[in-house]
Structure formats: C-alpha cells, structure tokens
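Please treat every number below as a calculation from the coordinates, not as lab data. Because the structure is a prediction, the values reported are computed rather than measured. Cβ atoms are built from the backbone, for glycine too; each structure is taken alone.
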Structure I
C-alpha cells in the first residue's frame, strides 16, 4: 500500500531536479525560522502551508502533458492580460500599489500568472513558426512581452515586471534572435535612458541613485543596502552560527524574512553557506538546461529554457540587490524567502519542467 502511494506521488517527478529542490526548500525553512526571530514556529508553519500548496501545484503541472500546455498557452496569456487590464481599472490599492484584483470569491495577483503565461505563449508562437522565424515574428513576440510588462510596471511593480520581461526575452533569444539585432536593441535601450529616466517614479530613481552612493542617505533610502552588506560581511567565512546573527536577531536588517533573507543567511552561515546555496541553485539550473537540451520539440525546448533562465534571474537579481551591486527591486530569494505567491509560481514552473522531462513525445499541432 505504501509503495503504491509512493509510486503515485513520484509519478512524472524528475528525481535529480526534485532532490535539489527539496534540499533548497528545507534550507529555506531553516532560514525563515531564524529570520523570524527564532522564538516561534508560527511563521515557519505558515511557510510550510505555502510550501505544501506549491508542491501540489508542482505535482499537478508535472502530470499535464506538454501538448495540453501548448493548447492552453494562448488562452492563459489572453486571460492574464485581461486580468491585468482589470487591475489597472478596478484593482485594490495596497501600500500605494495597485496589484490585486478582487474577483468576489478570491483576490488574485495577475502579474504572477504572467510569469508562466508569457513564456508559454511565446514558445507556442515560435513553435508554430519553427521552420524559420522572421524579423516580424520576433517583433510580434516583443510586443507580446512589452504589453504585460508595461501594465505590471505601471502598478507599480518593477521587480515582477523585470521577471516577466526576462521570461519572455529568454524565449525570444532561444528562438533564434541574432546577436546583431540583440546588440542593436541594447544600444537603443542605452540611448533611451535619458528619456526613460523622467518617466520613473521618484522612489525608483532614488533606488538607482542609492546604489551609486548608499551613504548619501544612510538612515533612509540607503539603509537596506548598508545593513544587508554589514550583515553579510560580519558572517565572515564560516558565519556566526544558526540563530546567532547579531544584525538580524537585533532587527537591524529590514525585511529580513522576505527580500533580504540572504543577509540573515550570510551572517549565520558565512561564505561557506552562501557557496552551498549557490551550488544548489547551480544544480537546479544545470538540470533545467539539460531538460531543455533534450526536449523533443521547439515548444518544449523554449519553455524549459525560459523557465530555467528566469529562475537564474530570480536568484541573481536578489543576490545582487542584497549585496549592493544591483538596485533594490523587490525580488525574493527563490525558495528561501518567506511568502506564498512567488513560491507557487516558481514551483509551478518546475512542475512544467518535469512534465517536459518525463513526457518524451509531444504530438505536433
């Protein structure tokens, strides 16, 4: 009986990827407990419930055949786009941001849906033009990315907008975008900076200026970066030990259980601990790229590659902002930071990866 249950739960689950995910998630629960003060299991219990729901989503997506994912890709994208428009018109405002939409029976954050819907939709589009996508195909795909990114950035939610942009861009890049076009776009983006700068919100401009000189406002906009870098530096090579970090436990590090949880981890486990975490992330990324390389169709290859590289972007942006080399944009550390929404979208993406890995054949349509 037990073996049958285990076989059912392990159905369509990629072993190497799941092992790396499980180790990272377990490490995340340990750090969340410490970042929450180390005196109560309440937040850990809440994160465990979030994790249970996210793992259920991973298992469900792993069972869905890539053929089905391809069929629902465009409807999911259009539905997500409609919800984003609904947020812009009727969304709830919380802490000065309009990101949530009340549907009556529940409240949703459509921007999280687009993290999955955008790469699926663009991968579907390129799958239909895999014989040789032309420049206009890349242009249309760019529009498909730009519209939801603009709606999300307007909320404002620069962190999520960045991740949605990355997920779509990776599909376009893997779809065959030439380096000449890519360099031309990069040059155009650089030339557009003087025009984009006045369009940014005041707090967004301040974050960029703070990155250049956090000591300009050490008790205000520069406080997050200063305290996080102090915490990471004080951990040294081996760290101060679990629950023994002074900067975190004495409440100097802001948002220490969410966006800046890496500062807590670095102070308590040091450079060695961060190296272990990076090694786990690297294992996940390498396995994801292997799945993409072995995919049997363009849709599966592009989707798997985009999900894997977007996960890399998650980790890189968070580590960069906590260590002071990137502006603070509100991106959590994947599978470690406290929170349910980001965890759900990340593990749902890995469920899709497992579906691609275990369903070897995809009927063309």
Structure II
C-alpha cells in the first residue's frame, strides 16, 4: 500500500464515513486469560464514545510506511491452502460472525503475544464502496469495486493513579480514583491490503507503534511469514555494515556523503509527491562509496555484508537508516548536532598529532545562552 491508499482508508474511521456497525473483542489480563468479551453495537454508543473508538482504530493505520506500517506478503501456496490465511478470510467473509474463527483468532493472539500489562483485542469489519473517478478527476457516482476488510487493533489497558481533580459544578476539589484506560494500539493489522484501490488477498498491512519491536511470535502465529526487521534494528545494522566493511576508509567525508545523498533522495521524493514508498538498494550506497574514492575491496566488502545482513535483493527505506533532519557527531564527552545541509561547516583534522573536530563559526556563537566573541 502507498501513502494515498493508507490515507483513503484512514479517512473512513469516522461515524459518518464508515460502515462499521459494531466492534468485537476481548479483554486479556497479564496472565494471558480472557477476562471478558465484547460485541458492541456502535448504535448504542454516544457520539463522543464512538468517535473515541474510531480514533483508537484509526491509530492502527498511523505512522510511517516501512517504519510503523509494513507490508506482509503471503506466498501463493498460503493463499491457496493454509490455516492462517483461511482464518483471516473467515473473519472477513463472515463479517466477524463466525464464532469459531473469532475465538480461534483470540487464542492465536494470546498464545503468541506477551505484553507486560492487560490488553484489549479489537476487531472491526468494514465494507467500502470504492468510488471511481473520471479522467478529469471528477468523482463518478457508480462504483463497481467493493473493498471488504478486517482491522485488528491490540491496545494496552493501563490503570491510572488516584489524583486530586477539580469539580467545576461545585467549584471544589475532589479525589479521583484510579481507573482502567484503553491506550492507543501497540500493534495491529489490516487484511486484506488495499492495493491499486482494491483488495489484495496476497498482502496485509502490519502496524507496530514501537519501531524497535516487531513481535515476531505474533507475526508468525497470525501470518506464518518472515517477520520484517524493525526499523530501529535496520538503522543499527546498516551503520554496523558500513562501519565494518569500509573500515579504515570510513572517514567523516564518506559518512557525510552517504547522509547527504540519501537526504537528497528523501527531499526529492517528498517534493515530487510520489505516493509509493521510497526505497534504496545496496547499489545506491555502493555508488556513493565509489564516488568518495573508497577502494573496490571495501566496496565489495560492503556489498557482501549488506547481503548477509538484509538479503541479496532487499531494499530499504532511507528514512529507516538515516535521520534526514539531523546530522550528529559524538565522542565520549561531546555531542555535536548540525542542521541538515550544514554538515560542510564541520571537518576533521590532525594537528600536532592530535585528532580534532573543527566547526566553522562565521555567525554569532552562544555559550550557555551568552553571546561570546572569538578572537
């Protein structure tokens, strides 16, 4: 799914836009036991309550593609005949009315997911009459495409602490007791994916709030596919691959060039408003290293270590491996952060046998908020 397709489905999570009429789910305690189940009609909820519920569900489609939102791809044989795909199809095709499928799904989640707190499994079913558009961009009334999908949100339930609150009607302070509150989803998914504005039964869109965690056991239990490498781990792995392979050639100029060129790709992609996710291959970084004069042996070592760490043909989102908004230099004692596009103000030198980081300071310089003069 691209950004436009995700945004189109996100816009449905409003009481006046969605065909979601009820939400199913179960409340699980810290021991992995079902405390209670719910099958709640939205018609019996107040507008404020339904809007809050939709806001929680909508969070499952938030974040960055490739970082918080990742494509899950099923093998052809899985789609043809596999218990995991059949279960997801049963949830969707029955509009969550297949009791056996719903409870089997609850069991799979509880057996594979180990959170430190209580949590809520929420399931919602929606049927979307996908509007079509004419060549001039105007909306056509007739729609031949119907996209039916299931959204799963898994939300931690946390207990608030007792506090002192102000009760406005009586103009007094009162004690507020602790209560259990549903937090935004920690993970979840959309099935099937909404690709080319229609259902793609070969894909699901997987969500994780924490980019350092991928909940491998959950992904294996629900999808039986390879777990995407967490975005935070992608960054750490790429940095290690670059450092170890380029070795003595890994200078400030090399890392600066990699950062700048990937940042330029990100900015260009954003400026051109391309809906598809931006990805790079190992060849992209290889070309940068060669342009910096890195030896062919080091470049070959980078390609080999990249393939071993990520896969021969794996493409990565540059947003996962660099921070385009920040350029940082760090020593055990000092951290220097440079605004994007200004890394040319920094250079490294050896003076009298000692290593230095030099920063050109043509403009005003402050120390602890005080302007100083350099003479």
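I, II: which one has helix-only ellipticity at 222 nm (-39500 (n - 2.57) for each DSSP H run of 4 or more, over all residues; to 500), as calculated, at -23500? Label of the source structure: I.
Of structures I, II, the largest value of FRET efficiency 1/(1 + (r/R0)^6) of positions 77 and 341 (r between Cβ atoms, R0 = 30 Å, to 0.05) belongs to I. When Rg/Rh (Cα atoms, Kirkwood Rh) is computed across structures I, II, the figure 1.05 traces back to II. Source structure of the calculated read-out (relative contact order in percent (Cα under 8 Å, 6 or more apart), 28) within I, II: I.
Please compute distance in nm of label points 7 Å out along Cα→Cβ at positions 29 and 309 for structures I, II and give me the label with the greatest value. Answer by largest value of distance in nm of label points 7 Å out along Cα→Cβ at positions 29 and 309: II.
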